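*Asks:* Structures for review follow.
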Structure I
Amino acid sequence: MIGKFLSWLALLPFTALFAAPSADFEALRARVLALGEMTSPPVQAPAEGFAAEGRQRPVFFESVPWRGRPTRVFAWLGMPETTAGAKVPGIVLVHGGGGTAFKEWVVKWNERGFAAISIATEGQTDRRADGAPKGGAQWWRHPDGGPARDGIYADSAEPLEDQFMYHAVAATIRAHSLLRSLPGVDPARIGLSGISWGGVITSTVIGIDARLAFAVPIYGCGHLADAENQWGRALGANALYREVWDPMVRIRRAKLPVLWLSWPGDLHFPLDCQAETYRAAPGPRMVSLIPGMRHSHPAGWNPPDGHAFAESVVRDGRPWGVQQAVRRDGAAVGAVFASARPLESAVLVSTTDRGFTGSRAWTETPATLVREGAVWRAAAALPAGSTAWFMNVRAGGLTMSSDFQEVR
C-alpha cells in the first residue's frame, strides 16, 4: 500500500508537493489585490553604466523587497516627439521568457505617439552575460534584482512576497505609476501589453490595477491548470495557482478594453484557455488570431493589430471593432461584427483534429461578408467533422476574430 502511495506521489507535479493545501487563500488573495494600491510613483534614477539613446533612456526604479532587502527594476523609458503642451498616451511593456527590457519595443510605441516603459521582471538588465548563449539566463543580473522566474510557478512553496509572480505584478504596477507621473503623459490613457509570460502577467494585472485604460495580452492568458501541455502538467495540482495566481481569480474585475492577440498554432497557450479567460472578462474585447503568426518577441510586437487597437481606444474610447454575435446552425456558421473600419474579406478557420489546439491542423475556408447597416455579417459552411472554428475578418492589414468555438 505504501509503495502504491509513493508511486502516485512521484507522478504529481513538483509544485503540488508544496502547494500548502491548508493555506489561507482568502488572505493571500487580499495581499495580491493590495498591490493595486501602489499608486505613488516609485523613486527612479538613471541606470548607471547604461547610456541613453535618442529619446529613450535606461532607468532603475524601486520595487518591493525580496527576502527582506530592497530591490530595483531595470527599464527602458521613452517619450515620443510632441508639440508643446500636448499630453500623450502611454503603455507599459512586459517581456516573455528569455526576454528583458527591450529598447526597440519602446521605440516602436514611441513612433506611434505613445510614451512607453519596457521593464525587466527577473532582476536582469539588457546586457548579455559574458559567454551566455541566447535563450535562458542570457542577461546580466544586477545586484538589487528580485527573484528570477523558477519554471512554471515552481516557487509556490516560497512566502508569497518572495515569489516571482508577486514581484512581476508589483514591478508592472510600479512602472504604470511611474509613467503616470511623467509630465506630458496623460494618466487616463495608459495601457499594458505583455508577450508570452508577459501576457500571463498582463492577464493577472488587469484584474488588480483598475487605473489601466486598455490592455493587449499577447499569447499569454489564464485558466492554464487545465491546459493539455506543460502548463497543465505543472499546474494541475498546484492549489496556489488555482486559488491565488490564476488570472481567472480576478478577471471579472477587468472592465477595461482588451485585445487578445495570438495564433491558432501556438504551442504554449491553447485557444480554449484563452477563450475561457476573455469570456469571463466583462469589458469590451477584441480577439485577433493570426494564422502563421509564430511565437517570439518580434512576432508578438510586430503585428500592427496591437497598435491599432490601442490607438482606437485612446482616441475614441473604444476598440475599432467588436464581435456582436456568433452562431452555428448545423453546418452553417457565422459571426456579426461592428467595425469603425471598412471590412474587406472574411475567412473561416477550422480544424477536424482534437486535443491541444496548437498541435491541430487548421484550415482556411472562404466566407461571405455582407454589410447590413452598421454591422457586417460573415458566414460559411463548416467542413464535415470539424471540432473547432472561428471567423476572421480583415480591415487593411488588421485581423479581427470571432470568439473561439468548440463543436461539442
Structure II
Amino acid sequence: MTVVAHLDSAYDRPLRDPLWQDLSLSDEILPIIDSKPFQQLNRIKQLGPSYLVYPGATHTRFSHSLGVFHLARQMIRALALQPDCIPLSVEGVRSFLIAALCHDLGHFPFTHSFKELPLAEHEALTSRILREQPLRGLLRDKLNLDPIYIAAIVDDMLPSDGDNELLFYRNLLSGALDPDKLDYLNRDAYFCGVPYGLQDIAFALRNIRPNGAYGIALHSRGVSAVENILFSKYLMYRAVYWHKTVRVATAMIKKAVHTALTSGEVRPEELYGLDDESFAARFSSHSFRPLQLIGRVYRRELYKTVVEIPYDAANPRHQRLTDLDMRADTECEIARQLGDRDGPPTTVIIDLPEPVSFELAIPVTDDDSEVVAAAHGTVFTPQVIADFTHTLRRLRVIVAPELRDRLGDPAAALSAWL
C-alpha cells in the first residue's frame, strides 16, 4: 500500500472537534488515546493561568494533541503527493503521526511556568514515556512499531543514525510551519475569544514543498502564510500568553518551584508526570513557605505589579536578572531591605519573560528555482524581529499586596536594583 492510500483509507473513525470540526482517527491509535499517559493530558490546561484573564481558556493538552495529529496527517499527505518528496514508508508515516499525537506527553502542569527551571526538557520526558510501559508495549506489540524510532522524532537529543526519513519527520514536527504551531495558535485564539491566532491552513498546505531530510520549503507565493504565523504569534504573546496578569501568576508559580528546587525541599523527579490537579494537591498547601504561592494563584490572590519597564539587553543590571539564581538573590535583597526577613523571601518577585523567537526559519523556493534564503521576499527583517522582541519583553517587579504600601514611590524605591 502506498503512503497516500494508507492516509486516505486507514483513518475513518470520526471525532468532533470545536476548532477543526471533523477529525479522522484510526483504530490502531485508539488504545494510545485511551492509555493513562495520554488521558492525563485531559488534566493539563493548554494555557495554564490564562483562564484568570480569558475564562474560556480551559482547553487542554489532550484536545491540542488531537489537533496536531489532524494537521500532521494533512501536511504529510500534501508532501507525499509531490514527486520530489523523499521516499516515505507507511511504517514511517504511522510513526510520525503517533509522534505528533504524543508530542506533549511529558509536558509539565501549568503550561510554561516551569520554563528556565533546572528540569528535564518536556521532549525528553515524552521520549521516556514512549519508551516505557504501557506505551512501549502498545507500540511494539499491538502496532508493530519501534518506540525508540517514534521517540527520536519527538526528541532531537536521541540519535538519528543518519536516517533521512526520521530527520524529515523530526524537522516536519518542529519548525517555522509545523502542525504544533498551526494548532495551538488557532486553538488558543478560538478558546480565548480573540482573532489574532487564526491561520489559513489550506493556503499554507498548498504552498509547502518537500526539502529533502530538512523537512519543508515554502513556495514564494506562500511567504505570507508564515508571515501571518509570526505576526499572529506576536499578537498572541502580547494579548494572551504574556498578558500582565498571566505573567504575575506564572512568575508566582515559577518562584515557588525554583525556590523549592534550589533549597532541596523538592527534587526534580517529584515534578515529573504531574498534571494540574496533582500538582496543586501536592504543593499548594505545603508547609514550605514559598510553595504557598501556588495556593495563592489557585485562589486568585495575585501579587501586584509595582514597576514595569522594557528589558534592556545593554543594561548590566538587566542582564544579571536573566539568570534565575541571580534574580533570586536580587529579590532577597529587595525583600530584606523592605523588612521581610522571615525565611526564604517570597514577598518580592522579579518577572522577566524568556527570549522568544520570531525568525523566519524556513527556506523559500519558486517553480523554476533552487531553494533560497529564508528571508527572501519578507518584511520580517532582523530589525523588525528585534522590535517585536523588544516590545514584548517587559521587566516587572511584583509584590505581595501587604507589602505594596511600604514602597511609597516604587520606581524610586527599586531604582538601585533596576
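Any read-out appearing in this document is the output of simple, stated calculations on the displayed coordinates, not a laboratory observation. Note that the structure is predicted; figures quoted are calculated from it, not measured. Cβ atoms are built from the backbone, for glycine too; each structure is taken alone.
*Asks:* The value 13.0 for mean count of other Cβ atoms within 10 Å over residues 46-53 was derived from one model only; which of I, II is it? Don't skip to the answer; put the middle values down first.
*Replies:* Details: I: 13.0; II: 22.0.
Matching structure: I.
*Asks:* Quick one: helix-only ellipticity at 222 nm (-39500 (n - 2.57) for each DSSP H run of 4 or more, over all residues; to 500) came out at -6000 when computed from one of I, II, so which one is it? Before the final figure, lay out each step's value.
*Replies:* Working: I: -6000; II: -13000.
Going through each structure in turn, the value belongs to I.
*Asks:* Can I ask one more? One of I, II was used to compute semi-axes √(5λ) of the Cα gyration tensor in Å, and the result was 40, 26, 18. Which label is that? Write out the running numbers ahead of the final one.
*Replies:* Values: I: 34, 29, 18; II: 40, 26, 18.
So the calculation was done on II.
*Asks:* If distance in nm of label points 7 Å out along Cα→Cβ at positions 286 and 358 comes out at 3.6 when worked out from the coordinates, which of I, II was used?
*Replies:* Numbers: I: 2.4; II: 3.6.
Label of the source structure: II.
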